[in-house]
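Undergrad: Each structure below is given as structure tokens.
No lab work stands behind these numbers, since they all come straight from the coordinates. Please read all numbers here as calculations on a predicted model, not as lab measurements.
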Structure 1
Amino acid sequence: MQKIDEKLQLMNTIAKIYRGSIKEFNNRLGKLMSLSYLDFSILKATSEEPRSMVYLANRYFVTQSAITAAVDKLEARGLVRRVRDNKDRRIVIVKITPKGREVLLKANEILRDLVDEMLSDIEDVSELLQGLSKILSKIGSSKE
């Protein structure tokens, strides 16, 4: 029974780490750059390639209205721009701007600093990553 309790505790701890790290990243982004984690995620996704609004909503498990509000804010700041798809004018594509790329670089620095702080006491990060990757592969979310 103890093994099961330890495994449940491990999964609970992983969930708390995730929620806590997102909350702390949100706080740091908000203070320094007036960005949220969703804003950061949109910038990151559109830096890889232009993305549709539907893709962004599905990727981040939020409603289309939440994506619309976030993109409105980012567009007002000049960080992204909306364009219509050439093949299907009903599809709205979000593209990152050069200013958005600069902001994303700064946000990535904030994230790297946070991760460095969080993992500073972990001696073997690669071993921990291997174990967590095994867990991830069993839940089918390893596509991200």
Structure 2
Amino acid sequence: MAESTKSSSGFTAEERAAMRQRAKELKAQESAAEARQSALDKIASLDEPDRSNAERILAIVDEVAPGLAARTYYGSPAWADADGKVVFFYQERAKFKVRYGNLAFFEPATLDDGTMWGTAWAITKLSKADEKRIAELVKKAAGL
């Protein structure tokens, strides 16, 4: 980013907004219901096709891994394990002005497959085959 977009603190307006959002999320973790509502609110605010993609991912997780809790992570819909660790999240296209959403998994997902494996998938629009693959990934991520 151009230096002129940074404030005297060294952070851009977007970076400061992300930090404020993260602080808000940490406070919301105190209540699972509040955290889920925060995720639902975020999903509802997304533009298409991100809204539909995130709604389908939410439905898949609720069906195949109900032990994962919906919440937000840096302002994106996310799912955490029983310890509160984010296992994966869906990053909408608009956040970084790119042509696809991103379904990204973190270390607790243990998607290990040999010495190299995928941890992020680009999504434009979910097909039935994509939904099946996401269900498989979520099950593995949840240890099911």
Structure 3
Amino acid sequence: MSDPIEDLPEDDVQDEAPKTRAESLCPCKSGVSYYLCCMPLHYRKAKAATAEELMRSRYSAYFFRLSDYIVETTHPDTREPGLKKQLEKKIHNISWQFLTILKTSKGGPSDKTGKVEFLAECYVEGEPHEQHEHSRFKRYKGDWKYLDDKG
């Protein structure tokens, strides 16, 4: 795997934030650094091997406000037209705080579908909220994609 930090635009490399971010624990609460966890997925240097890994990377993408990644990892069958525009309107009003994976079903490296139940804590315009979701994931052209929250 190539070094995602080396692939950052020059302006980002001069700033210490990306390096600090890469060395920090991943926001998905995997217990490893962002550099080893979700960063390679966000920079398209790796692909999620499981539905849970994709779910965690999507949470981290919301945490870092990476709307392009969220759109790209949404299954085309359920991706709403204008999703990116919708995300860009509200993504900066939400501050994600904590992720807890409650349960997974299927979604392994050889599965075609999977489910991940999670609880995500956040602040929306300063007010605390919890998002409890039963997400469904489905492969599309071999890659895991978020299908919906109807699991």
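Undergrad: Which of 1, 2, 3 yields 132 for volume of the Cα convex hull per residue in Å³, as computed?
TA: Matching structure: 2.
Undergrad: A further question on this structure: Given a value of 13.0, 37 for Rg and Dmax of the Cα atoms in Å, for residues 54-117 alone, calculated from one of 1, 2, 3, which structure does it belong to?
TA: Of the structures listed, the value fits 3.
Undergrad: Can you tell which of 1, 2, 3 yields -14000 when helix-only ellipticity at 222 nm (-39500 (n - 2.57) for each DSSP H run of 4 or more, over all residues; to 500) is derived from it? Display every interim value, and only then the final one.
TA: Details: 1: -23000; 2: -14000; 3: -7500.
It traces back to 2.
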